[in-house]
Structure 1
Amino acid sequence: MKTLIISILAALVTSAFAQSFRAPIGPQEPVRAMPTPPPISLRPEVEGVVPRAARGGNPLQMLNPMAPAQYGTWAESTSFDPNIPGKWKGIKFFEIVF
């Protein structure tokens, strides 16, 4: 039984080493370049009170009426009623702009 297992293993090992590589002869066809993938769509912008406070530096400046222009105005974070012009409806905590 041992000799049978050893002979099978020897046959497997010799068949694995018997493979050879043959290089192609003559000119080769040029490899076609991969097409450029389409650009990845841009991520939607996230606006609102919470993201602006997180990236603005000093969130208390959003409450200051005399704050510099870099902190934005109150109208950027307020939602308005479309039926009644000038009437505010709420505060935009998170807004995703597509």
Structure 2
Amino acid sequence: MPEITREEVAHMADLARIDLSDAELDHLAPQLSVILESVASISEIATDDIPPTSHPIEMTNVFRDDVVRPGLSAEQALSGAPEAEQQRFVVPRILGDEQ
């Protein structure tokens, strides 16, 4: 069983620039050992005849193909605008002169 010592946890915390108290070091060391034990047990089970997957069921892309299509011309886009100027929408000013 892989076991992480209190000193190793303190070293990792120092590398990560995390300030841990003595009580936190004592609390984290056994928890990290359990995590390492779990990873080791999974590594023992994995075999070469099982393909690696990211999802338990096969995923397919549900998006349509990205196809370039002609868009609206400036005149068409502005045709429903209440007011337009120089091929742009005219909107009320929201910022005063103080900006």
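Nothing in this text is a laboratory measurement; each read-out follows from the coordinates by a stated rule. Values in this document were obtained by computation on a predicted structure and should not be read as measured data. Cβ atoms are built from the backbone, for glycine too; each structure is taken alone.
Quick rundown of the values:
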{"quantity": "Structure (1, 2) behind the derived value -7500 of helix-only ellipticity at 222 nm (-39500 (n - 2.57) for each DSSP H run of 4 or more, over all residues; to 500)", "calculated": "1"}
{"quantity": "Structure (1, 2) behind the derived value 1.4 of distance in nm of label points 7 Å out along Cα→Cβ at positions 47 and 79", "calculated": "1"}
{"quantity": "Structure from which 28 was derived, relative contact order in percent (Cα under 8 Å, 6 or more apart), options 1, 2", "calculated": "1"}
{"quantity": "Percent of Cα pairs over 22 Å apart - highest-scoring structure of 1, 2", "calculated": "2"}
{"quantity": "Answer label among 1, 2 for the case where Rg and Dmax of the Cα atoms in Å, for residues 31-70 alone, calculated from the coordinates, equals 19.3, 59", "calculated": "2"}
{"quantity": "Comparison of 1, 2 by distance in nm of label points 7 Å out along Cα→Cβ at positions 7 and 55 - largest value held by", "calculated": "1"}
